1. Please state which of the structures 1, 2, 3 yields 5.1 when distance in nm of label points 7 Å out along Cα→Cβ at positions 231 and 263 is computed from it.
2. Kindly point out which one of 1, 2, 3 the value 137 was derived from, the read-out being volume of the Cα convex hull per residue in Å³.
3. For which of 1, 2, 3 does helix-only ellipticity at 222 nm (-39500 (n - 2.57) for each DSSP H run of 4 or more, over all residues; to 500), calculated from the coordinates, equal -27000?
4. Of the structures labelled 1, 2, 3, one was used to calculate relative contact order in percent (Cα under 8 Å, 6 or more apart), giving 40. Name it.
5. Taking mean count of other Cβ atoms within 10 Å over residues 23-30 from the coordinates of each of 1, 2, 3, which one would give 23.2?
Structure 1
Amino acid sequence: MAVPSSSSVQAARQALADRLRELCRDAGLDGKDLAARCGWHPSKVSRISTAKTQPSEDDIRAWCAACGAVDQTGDLIASLRAVEGMWVSWHRMERTGLRRAQESVLPLYEQTRWFRAYSPNFIPGLIQTYGYTEDVLRAVQRRRVVVDDVADAVAARMDRQRVLYEGQKRFAFLVEESTLSNAVGTAETQCEQLEHLLSVGTLPNVSVGIIPARLERTRMPVEGFWIYDTAQVNVELVSGYLTINQPSEVKAYADAFATLADMAVHGDKARALVSRVRDSLV
């Protein structure tokens, strides 16, 4: 399975490969012995044991059986599924529609206390209006999803927004200035969204930063990402959804967020930017 170059994903794949290699060694087998018992070419064993190829669940069952370690099969398959969950293609995530993807992150949202989100293209989902969400998800559905459950997906995203008002949670949102006028729907929908952005920005637990468009800046726009507390980052790429939990990599995104936040305007200056764009749409 091809995955993006992420140290979190690679570290998890390597850990699984190391465990499989240990089973082989503990059983007193070398790669050729294991390959013979599984009916494989020796190169397959080499690729799996060096994390160059990710095993399937059937590969793990065969490997454990060959090593006399059938009792380890369940744990290793669970590890494999965890690795697979770190990188999910949009095709896989959305094969049954968009609602499931919206609902799947709710437990993470409920347990997170400190949210940081950077979006270079759209208003972040937690602070979108119904109409704006409908336009965004409809565009996604038309581009890559056969199943049309947009109405259910919009309802799920709207329900998720309750975390803004629950418990002692903090939210910091950063968007590029171009996002304020980057609409996939009508001017009326975008205007309503900007009004909502002004309203949400007054909540005591919410910070909204706008990165002004200008010729000189210390950091160029990057991919959109969410940071959950200090434990996890999710990145939306063209081909899929990446989950990062390697501490050094999470820190890299946190540092990027801090740099972008320093470039942004907040408070009255941010509201002035939003209001100016809103007024131009009326």
Structure 2
Amino acid sequence: MITDLLLLTGAIILRILANPLANVFQKQLTAKGLSPLFVNFLTYFLLGIICLIFSFSLSWQQIPVSFWVYSIIMGILGALGNLFLVKALQSGDLSVLGPINAYKAVISMLIGLFWLHEIPSLWGVIGVIFIIAGSYFVLNTTDTGFTWQLFKRKEIQYRLWAMVLTATEAIFVKQVILVSSTAHSFFGWCWFGSVFSLGLLLVSKENIGNEIKKIRQRSAIMLVSLVGSIGLMQFSTAFIFQRMPVGYALSLFQLSVLVNIFLGYKIFKEQEIYKKLIGALIMIAGSVLIILF
């Protein structure tokens, strides 16, 4: 029991740290001139190759048809969601776009309620409300403030689309886990994400040859770091989803907002850190409510 709790706690901490780090590398790679579509595909593709090497150690004979159906849906949602996220990070502030993700917990909790029959407690709902309220302080640091004008900005719209798609994806990640295992889910996520992100890349008629030429030594190091961060993030996510409701898990992941704010300030010199920290602390209070109750 104690070992399971320690493993779960470790996975949550790993997920909280890995996600903002992946965002940093995504933002840096697009700043180097790489296309968001290409960055999206290459991340999935390299992870897919690594998974292919280790796939023979798993048993696939007893995997039901539903695994493949859910994996296809998961792959489509994941590829689209990650693409919109990279496009948002290309022009938006890390310390602003990160907290918007707080709304994902609400969307997933609603989807989980009807799809997985995961009924939240009163304290769970209050915790989510705290998380959303905290995001108000962070978004109020933008030029337009917390107004409807804010949601007309392209990077905000991209982030909202990414949030909706990945929130829905989370439900299917859990469905895949329920009919298989954490490892099978992770492998399926990488493979089907590769297929559909390649489809997006080909439909957009991006010049893949030119994109490859843009990769220099520093870009290659960032790309390897991105692949490692995304891999750790997704595997820890699957591990956590296997052990707790999706809505609650996504609420806990919002603790990464502190890391987002810190990295945005230190690496990209983003401003008004104090207001953002106040919002982050309110969000953390919501997460504590979820953890305790």
Structure 3
Amino acid sequence: MGAPPTNSRHLLLEDRPLKGAPTLQRLRGKARPRTEVLRECEAEAAEMRESIPRVLWDFLIPDLTRVFRWRVQLDCGCIPEILTREDDTPPHEMQWKEHVHDSQLTRGQMICWHDESPPPPYRLINEWGERREVAFPADPVAPPEYIDPEAWAVIRHDEPHTSAFWKVTPACGHVEEAVASSLDWTPASGPHLAPPHRVKQMSAEFDEIWHANPELQTERHRNHTRRMLADGWPSPQPEQLCYSYPQVRMILAYERVGWLVPRRRKAANAARNATPALSRSTLKRRL
């Protein structure tokens, strides 16, 4: 329903502990006009009906009469509007999706993208999940603009190749994707290590490159490289960049906006549906 405004505050999760449970309160600003949100939802539902078999409509397309609107305040300063099915569960008690890998976040977390967020950190991989293979054509002879020609000559694939991509869960609990160059590798195999003499040679090469070009790698990437060299240059690497981590926000407070489709009062419905009371004289005549 539109991206929330960006905000310059971009602390990492461990730097922003919650002091208490999110509170129900009036948030600054105003909710969007209900008719505008309803019109967008109706258009989205109509589009879904065109691509989803009729027999699955009741399971996959939300009943808009049961959709409830909320506003939530995130720890980055943004206040997005969200929709839920029914109104009995507050937003911070629900699990929201990270849509890049179609994974569930921890309760109370939401994704809110900020261009000025810090770079993704390296995290140890706790779990290896699903696997897929991707076939690549041969790399072009000319290197990309961001790679040195000498480095490109070493890493370039001059023939078509296939790599295995694994869904992994780093220590932070989010889901990312790691690559394994060997198609036969499985988590039970453990990482392949480089020969000790080659690791020593690589260490000297990296020191020479960093000395000649200090800007080639950031300190974050250098530290990662040093850890991999200290571990024997394992493949696949036991660490993975978590791109979700800097964009995950905590819900601090929430506000109830109301039903997307207004509900009639139960008392009014009951009055309309009730049988009119008969007078004493009418009862006598009928008897």
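No lab work stands behind these numbers, since they all come straight from the coordinates. Every value quoted in this text rests on a predicted model; they were computed, and no experiment measured them. Cβ atoms are built from the backbone, for glycine too; each structure is taken alone.
1. The value was obtained from structure 3.
2. 2
3. Matching structure: 2.
4. It must be structure 2, since only it matches.
5. Going label by label, the one that fits is 2.
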